[in-house]
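Multiple structures follow.
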Structure I
Amino acid sequence: MSNQSLKSVYIATGRRKEAIARVRVKPNGKGKITVNGRDYDKYFCTIDQQMQIIKPFNVLEQQDQKFDVTINVSGGGNSGQAGAVCLGISRCLVEMDPALRPVLRKEDLLTRDPRVRERKKFGHKGARKSFQWTKR
């Protein structure tokens, strides 16, 4: 347990749909969150996605303790990337303090969303959409 308190940076990975987020959380920082070198509110434009990213911190009510979060995210779209970042931050917080697990679990922040894109089938336009059928 003592060697965990000596760690200066906690690293975790979050995934959703096709997106993969590599998250680094540094405790005792200034509260800055950067995504791919940009500020998180510049990278994620919608309020919903911004709220999803800071949700793990809001659930724990740890505004007095500031964390510097650095995120590398790739693949997928904005929604999938926001979900992947949320999962990665939650996993970092649990690695930092295992006592937070029940609180984050209750808010469903530690569950990886298993839904992924369905593959395209042959003879179809997409996964399920067919070509137009004509009788004659």
Structure II
Amino acid sequence: MNDNIDKKNQEFKAMGMTMENLSILYGICLIIWGFIISFLSNSDSFTSYIPSILGLPILIFSYLAKKYVSKKKMFMHIVVFFGLIIFFGGLDFLRSFISGNMFANYWADISKLMMLITGLYFTLQCIKSFIHARKMRELNN
């Protein structure tokens, strides 16, 4: 059986956490990241807070998925939507890479790279979780 599955209740886990808990942690990390990057770069730009802005709905909807279990599926689909937006936003890093201006704006590019990598990982874990949930429903029917 897959190592990402809690054998006790057959719930998918990533990094030892349920997807709801991982999503809450990811949302908090994104929020903190945006504020730290804005502080370190002395940026007054709204765009330096994009990770924080996108982390907030992930945090909120993940919390709601835990609180309202009957609506968990809907809330977690919203969460993965924001994870996908984060990944797509991070793809902008490739524009800097291709143009040869990678890290010309160090803080912006490091933030985009973080969004690219973590957004991809998070989205893939969400997809794996959805596939696992569907398999568990089919087994139980």
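A few remarks follow.
- Which of I, II yields -25000 [helix-only ellipticity at 222 nm (-39500 (n - 2.57) for each DSSP H run of 4 or more, over all residues; to 500), calculated]: II
- Taking percent of Cα pairs over 20 Å apart, for residues 46-117 alone as the criterion, the largest value within structures I, II is that of II.
- For distance in nm of label points 7 Å out along Cα→Cβ at positions 102 and 126 computed as 2.7, the structure of I, II it came from: II
- Entry that produces 1.14 once Rg/Rh (Cα atoms, Kirkwood Rh) is calculated, selected from I, II: I
- Comparison across structures I, II (criterion: mean count of other Cβ atoms within 10 Å over residues 14-21) gives the highest value for I.
- A value of 22 for relative contact order in percent (Cα under 8 Å, 6 or more apart), calculated from one of I, II, originates in structure II.
A short reminder: the numbers here are calculations on the coordinates, not readings from a lab. This structure is a prediction, so every number in the text was calculated from the model and none was measured. Cβ atoms are built from the backbone, for glycine too; each structure is taken alone.
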